[in-house]
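Multiple structures follow.
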Structure P
Amino acid sequence: MEEPIEKLIIHNEDEAFNLLKKALSNEISDTAQITFKGWPVFNLTIEGKDFHGSIPTRIMQPILDLQKEINRIYCRARYNSDDTKK
């Protein structure tokens with residue numbers, strides 16, 4: 001008989017930290033399904049006299065680098081690889 005899949009939902013930072021501790025202590029199954037619900041939320045606000053509803057080119061590259069790093073971290077966590085083409 002197949003073991004039921006453990007389903008875990010993370011709503012906030014405390015739940016994520018506690019789940020990470022359990023994972024490091026082998027207290028959750030390797031086949032557990034983890035879902036993030038309403039968390040994390042990332043907001044970026046750019047203010048200043050040079051900003052008129054668009055993103056200046058001098059800021060675009062750091063934003064693209066941030067997105068690239070988020071994608072790389074996801075691939076490392078999900079596929080155990082830095083290859084973002086997965």
Structure Q
Amino acid sequence: MAALAVEVARVGGKPRAVFDKHLHKMIDAVAQQFDGESPDRERAMAAIALCLGGLTLARAAGPCDLSEEILSACRKAAMQEIECR
């Protein structure tokens with residue numbers, strides 16, 4: 001999804017509709033993992049955005065220390081979000 005997001009936003013149309021459909025499914029699945037009784041879509045969207053955004057920035061930084069720092073920081077923040085609630 002990280003690789004497709006920018007292209008889908010640019011192209012639009014049917015690719016965007018398919019991406020949107022799968023993104024909704026992903027959000028629902030993650031929300032269920034947090035709490036099956038009361039799924040938290042907002043929390044799921046934040047966690048997904050953190051992971052995909054972090055991956056995108058780390059890839060853009062290339063194979064270097066900064067890339068690893070970005071991934072580590074996002075991993076830490078995501079785990080804190082998961083464990084805090």
Completion exercise
Note: distance in nm of label points 7 Å out along Cα→Cβ at positions 35 and 67 at 2.7, derived from one of structures P, Q, originates from structure P
Exercise for the section: Have a look at P, Q and say which one yields -29000 for helix-only ellipticity at 222 nm (-39500 (n - 2.57) for each DSSP H run of 4 or more, over all residues; to 500), as calculated. Expected result: Q
Practice task
Of the structures P, Q, report the one carrying the highest value of Rg/Rh (Cα atoms, Kirkwood Rh), for residues 27-74 alone.
Solution key: P
Completion exercise
Ranked by distance in nm of label points 7 Å out along Cα→Cβ at positions 43 and 59, the structure on top of P, Q with the greatest value is Q
Practice task
Assuming 23, 10, 6 is semi-axes √(5λ) of the Cα gyration tensor in Å, for residues 11-50 alone as calculated from a single structure, say which of P, Q it is.
Solution key: Q
Problem - Value -0.42, -0.57, -0.64, -0.79, calculated as log10 I(q)/I(0) by the Debye sum over Cα atoms at q = 0.12, 0.14, 0.15, 0.17 Å⁻¹, assigned to which of P, Q - result: Q
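Every read-out reported here was derived from the displayed coordinates using simple, explicitly stated rules and does not represent laboratory data. Keep in mind that this is a model prediction, so the values were computed, not measured. Cβ atoms are built from the backbone, for glycine too; each structure is taken alone.
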